[in-house]
Structure I
Amino acid sequence: MSPVVLARAQGLFNLLGGAWPLLHLRSFEALFGPKHDRWLQQTVGLLLVLNGWAQLRAPATPAGMDVARRVGRGTALSLLAIDLVHVPAGRIAPTYLLDAAAEACWLAAWRTTRSDDDRPARP
């Protein structure tokens, strides 16, 4: 998959995933469980919306895709870590393992693309 397609796909995923609890908390909580600190859910939602927007708007240039890659990998790794720590501890619903699977897929997809930093230097 090209980095541009991957950046746009993950950007849309992050934007929609972040907007969901902001626009319809009731349906979000029906799947992922009730939230005690709604301000925290709103904060995470807004950050995901902004990360997704950054990926969607990243220029289709090597430098732009390096930014989209860093945002995408950082977001996926952060969410995956939270899911894998807090689901077993019982602090968040087991349905967050669905998100963990999605985040692992984004990380695997980014692994198939190369950044300028990954390429060997020319002599």
Structure II
Amino acid sequence: MKSELTDYYAKFPQAVQERMQLLHDTISSVVPEATTTIKYGIPTFVFHGNLVHYGGFKHHIGFYPGRAGVQLVEEHLTDYKQGKGSVQFPNDQPLPLDIVRDIVAFRKKENLEKQGL
């Protein structure tokens, strides 16, 4: 997997690579038992199903925790462009890592409950 991730990151400028790595490390710190793969052409954390996805873009990092993940902290995401289950973190602003941690912890719990664990 490391090679897939390395190949994916290599498509982007160093600053974007560093932001994606920081996001990756933050997600990993919440769910260290999750695996990472490339799905839908972007990095995906898997833990009892898809957990979250993220992707690099020229002007932002896309974070895809699903609709419930975004709704969980919607009031803290008003400064960010959002989709039904996604949020864009502009590359010229610090990543909101506390929000990411909260969303990932919620998604972990959600996936465990779906599996009856």
Structure III
Amino acid sequence: MIDIIISNTSDTPIYQQMFEQISSQIIKGHMEINSSLPSIRTAAKELRVSIITVKKAWEELERSGFIYTMVGRGCFVAELTSKDIQVKRSDLINEKMKVDIEYYKNLGLSVEEITELVKRHY
């Protein structure tokens, strides 16, 4: 089984939590190229979530190029070059930061205040 921690109290949807954790593990090199992910049914059972939730996470991972599917065989970690990993990492960071920074701007924080918060929490 892959290493995933689900928080039922988080505002982040469970499929998104799964996507973020698996994509992060792939980017960090913690999952080997061509290694198999558990079946949707197995993952759903072990994580105690619905099959639909796991299916959505796996579809998002595939759409983003982190995994590929072989019909009848399952899902596997995609072969990513170091350049691919850099691009995917940058894309994920930019997407998340846009949302977070917009939230902080709506709260009235200045760039300096946001920068200070990042430094403090990093």
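Of the structures labelled I, II, III, which one yields 40 when percent of Cα pairs over 23 Å apart is computed from its coordinates? So the calculation was done on III. Determine which structure produced the value -13000 for helix-only ellipticity at 222 nm (-39500 (n - 2.57) for each DSSP H run of 4 or more, over all residues; to 500), calculated from the coordinates; the candidates are I, II, III. Answer for the origin of the read-out: II.
For the read-out FRET efficiency 1/(1 + (r/R0)^6) of positions 29 and 77 (r between Cβ atoms, R0 = 25 Å, to 0.05), a value of 1.00 was computed from one structure; give its label from I, II, III. This figure was derived from III.
Rule-based calculations on the coordinates, nothing more; no lab input. Everything quoted here is computed from the prediction, not taken from an experiment. Cβ atoms are built from the backbone, for glycine too; each structure is taken alone.
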